[in-house]
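The following blocks contain the structures, represented as structure tokens.
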Structure 1
Amino acid sequence: MVRTLPALIVLTLAAAGSALQAQRSTIAVAAAADLQAVMPPLVDRFARNGGAQATISYGSSGNFFAQIQNGAPFDVFFSADVDYPKRLVASGHAEADSLYEYATGHLVVWTRADSGIDVTRGLSIVTDTRVARVAIANPQYAPYGRAAVAALQHERLYEQVKAKLVLGENLSQTAQFAQTGNAQVGIISLSLARGPALKSGRYAEVPTSFHPPIQQAAVVLSRSKNKTEARKLLDYLRRPETATLLQSFGFAPPGAR
């Protein structure tokens, strides 16, 4: 009996560990590409505070919207446009009471530090003769792409530069075009410009009055098999420390201009 007691303890601990692992199973997150720099520390903090581990897929909000409608197995959707989660709720693909506006995005003009282009001139640099190509996210799928077009139109620059535009499939690819020099300028999110991949470049913020607000929202999906942990992640977004993290990457509070 004395010899079997440790084995029983081990079995009990193993069972408890298995139960805990099941309770904290991984959740699948579909995240707008502007979150690529901030999402890893966010979900890491969430897990260290007792939440589930998360696997993250990045892309354009419009593409994720279509994939979710076609049954993509995500648990949570972080969109760069509140309209997509609202439409998913209306169609029954997302939980209505989980919808949460977590931030307002900002647009910047970005260029490599060695480009020789004076980015302090702001959006008007797109007409510079040294700028042969301007990268923006595809406005058909990406909210930041639509904001970029709206800003160019606001400043009456769109017609002058539309032949220069190169479209990234999402915001990450757009930033890559500018980072590699395939485009001399990229109109991207402040969050990516502040991230580690682009920190060596230079950027200028585009005034928020130049385009409609980039209101971002998250929602738990109806097909999720782990709604409890998915909802916990959205609850974690409401914490002051999470808001501080988002703001450190250039996101403004929900509803801000």
Structure 2
Amino acid sequence: MSVTVKDNTSERRAYCGSCGRLLSDPPNLPQADRQACPGCGSLSRSSEAICYETIKLSGSYEELHERQDKAIGYSESERKGRSTNATLQPDDKLDFSIKGISPRGEENTISVCEILKQRLNQAGANYTTVSPGNGPVDCILASTNNPNECLEIQVVNAITNQDLWKQLNLTGSSTRSLTLEEICTELHNSIMLKANHIPQSIRKSLILALDATLLPGLCFDKIIHFFQEKEGVWAGFGFLSIWLVGPNPRLTGRLDSIHSI
């Protein structure tokens, strides 16, 4: 939740320093120019400053729907100008929507790496800081135990098909309904986009993080398991590991292994 405070108006009042009577004198009037208090005759003064402010509260909520400990639904109210909804239907089609402003450039890069850091730490790692990288390295995770031990991360949108983002940019809303196979293809294409542009000598020490923070439905358990079983062996494609990163650690999973941590 965020709080916005705006100072609208303010005023100062003068009181007698002896009896406390409210006076008509300006608060900062020099003693030589003061009139004696009509109540007690004192020339001492005290003052009070009163500010009138407008306070606006705003916040967001997220809701995860699970069945037998498996995520099947997610919704988040407006945050950073966007709201999202996703539902995995009984026929395994994923319906999802985004409303709001289209993301700009790499605005989510640091937050994606922060979420991945939390997920890794939940699994027993001890990474503490996220700092910007250079070249193909978008972020670097540093270890608390060993400052020389770090992870290098490259971030890419989980869906790089621009039709989704163009529609959001033009209309302020984008809706899709995808099968598991279609989702698998979208993730495959995003991985290939980076694999084809990063030399293998660099990929072997690089984690690829697929940004699904605005597409949380892609991170539902059944979808991750489907991808792992279908393309898990291939998906590494020379990267140290590949992660699908949702809006929180619960909706973050490893794609290139059927033994996801």
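Read-outs throughout are calculated quantities, based only on the coordinates presented, and are distinct from any laboratory measurement. Just so you know, these numbers come straight off a predicted model, no measurement behind them. Cβ atoms are built from the backbone, for glycine too; each structure is taken alone.
Here mean count of other Cβ atoms within 10 Å over residues 30-37 is compared for structures 1, 2. The highest value is that of 1. In this comparison of 1, 2, the computed figure 21.9 for Kirkwood radius over Cα pairs in Å is attributed to 2. Looking at distance in nm of label points 7 Å out along Cα→Cβ at positions 46 and 70 over structures 1, 2, structure 2 comes out largest. For the set 1, 2, ranking by relative contact order in percent (Cα under 8 Å, 6 or more apart) places 1 highest.
Comparing mean count of other Cβ atoms within 10 Å over residues 38-45 across structures 1, 2, which is largest? Largest one: structure 1.
Which one of 1, 2 has helix-only ellipticity at 222 nm (-39500 (n - 2.57) for each DSSP H run of 4 or more, over all residues; to 500), as calculated from the coordinates, equal to -11000? Label of the source structure: 1.
Of the structures labelled 1, 2, one was used to calculate Kirkwood radius over Cα pairs in Å, for residues 78-173 alone, giving 15.2. Name it.
The value was obtained from structure 1.
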